[in-house]
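Chemist: Listed after this line are the structures, all set down as structure tokens.
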Structure 1
């Protein structure tokens with residue numbers, strides 16, 4: 001990759017969409033974010049993204065979409081299938097049977113690759129972030145949904161259908177019954193998404209707290225906040241144990257908005273994890289925060305992904 005070439009990373013989330021323009025060394029040149037519209041036809045939205053990226057290229061680099069100095073665009077979205085280039089069903093977006101890779105290639109006039117958003121976040125952390133020194137780790141995003149990206153032997157694991165390692169849909173034992181956005185019961189996402197955590201807060205306090213308030217109250221020693229943190233940490237650790245005994249990772253890297261609870265929360269999760277996990281893994285698995293900020297990992301991964309796709313082809 002030449003020094004004057006750039007790549008675009010895009011993360012289409014259930015709540016917000018992030019756009020990043022990167023140089024050849026992974027330096028973030030420009031960043032934008034705005035709400036993700038809920039619409040069954042995403043084509044107008046992709047067209048809007050293309051127009052915005054064209055403006056970014058002109059202002060930062062002095063050229064338009066279609067210029068050879070743009071390596072391509074790497075985009076993440078829930079349930080995006082790398083192999084087919086499609087999103088068959090993304091409940092959090094309201095999308096069905098969307099030819100997403102073709103839409104990006106057409107609108108952006110360049111190479112395009114799509115990937116599950118959590119997979120891209122894992123790729124980003126492996127290339128430029130908290131996972132760069134690990135050969136085997138799981139990236140988990142706790143946000144609108146719960147996504148996981150699995151790095152095994154230094155490479156992204158997808159499964160035969162590109163939808164493997166969907167840890168957010170592990171079923172965890174629980175004395176309550178909660179419906180996941182996908183229609184299943186007691187999935188990890190039911191409890192650890194932002195919506196799930198807020199539901200737990202209301203059940204335990206009778207009040208509505210933000211995730212930010214939960215973090216502040218926990219650090220201040222609030223007993224109700226400690227009860228909430230212990231509850232959600234137990235649920236997360238339960239999911240981690242199931243994943244860990246299958247794949248034997250060196251670490252879990254936590255991203256997404258909920259990760260802003262920070263190291264005090266990670267420490268509680270690790271303690272509960274070590275209480276539950278098989279003796280062969282006790283004290284051997286780290287639980288840390290994503291280093292590409294809590295919400296930018298997937299755009300870094302999108303840029304890294306398209307760079308690899310183009311220059312290893």
Structure 2
């Protein structure tokens with residue numbers, strides 16, 4: 001299907017939708033959801049990417065229907081990145097709005113997707129959904145007390161560090177058995193809405209790490225990669241300097257991790273350190289960030305001065 005109708009449909013959808021449906025729980029700035037349709041979509045995407053062992057408890061007709069759905073996903077959807085492709089964003093956005101529907105309305109440029117989801121909804125609801133929903137809700141139940149306790153402090157700290165307002169609308173968090181290869185991703189919308197999709201089964205997102213990653217993902221709504229205080233100062237100070245395309249993401253990882261570590265007042269190891277993400281170009285930037293951005297977090301160095309020093313220090317490392 002031509003991309004232009006999809007993009008036009010997405011624009012109309014975003015103008016008319018508020019991404020609001022009844023959440024499982026609300027805590028601090030977050031609305032937590034366990035959305036049947038979004039979970040089914042992500043589960044099909046995951047199984048199409050990584051075929052599982054055949055289910056022996058499916059009838060022949062159910063197995064044929066499920067295999068047909070996987071074939072559709074494998075051909076038309078898995079070639080597209082869940083975060084980076086506008087088409088995939090439009091699907092997530094629509095499914096978040098259709099959360100309470102017993103059956104999807106088959107229309108619009110993605111009618112074939114809705115039809116595919118409808119065709120296997122009963123199978124998923126009977127075979128997989130109870131366990132997935134239970135795991136999602138267990139994640140939410142564990143995360144809510146952490147958010148309630150630390151949200152007032154973390155939202156204030158992040159706004160201060162980034163010199164940016166916290167997203168004005170509640171941040172929607174959809175828990176799913178599978179999110180994407182990274183375990184979580186986030187969409188931001190022009191009017192201040194932030195939509196996180198996070199895996200409830202990823203081992204790296206459990207316990208205190210859930211707190212860090214919830215606020216990490218929400219930070220994308222405060223720190224755009226191409227505008228805002230941080231990106232603007234990086235562009236100004238970094239003229240003529242080769243920097244990673246996702247350099248802002250390094251700051252987000254470090255800031256959310258460092259603030260969570262401090263606020264928990266434990267030996268918590270931030271996500272990026274536990275996953276050894278600071279490698280190669282990221283390592284050079286991280287080493288400078290740990291010196292000068294930490295001073296900014298401490299309040300002893302302005303954002304502009306911290307970025308200037310980080311860029312200058314990184315430039316010296318590259319030259320030498």
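Taken together, the values in this text are just the output of simple stated rules run on the coordinates, not laboratory data. As the structure is a computational prediction, the values presented were derived from the model and not from experiment. Cβ atoms are built from the backbone, for glycine too; each structure is taken alone.
Chemist: Given a value of 11.0 for mean count of other Cβ atoms within 10 Å over residues 239-246, calculated from one of 1, 2, which structure does it belong to?
Modeler: Computed on structure 2.
Chemist: Let me ask something else. Among 1, 2, considering only relative contact order in percent (Cα under 8 Å, 6 or more apart), which has the greatest calculated value?
Modeler: 1
Chemist: Shifting gears a bit: When volume of the Cα convex hull per residue in Å³ is compared over structures 1, 2, which one is greatest? Don't skip to the end; give the middle numbers.
Modeler: Working: 1: 129; 2: 146.
Comparing 1, 2 by volume of the Cα convex hull per residue in Å³, the maximum is at 2.
Chemist: If helix-only ellipticity at 222 nm (-39500 (n - 2.57) for each DSSP H run of 4 or more, over all residues; to 500) is computed to be -18500, which of 1, 2 is the source? Write down the numbers at each step before the final one.
Modeler: Working: 1: -12500; 2: -18500.
The read-out comes from structure 2.
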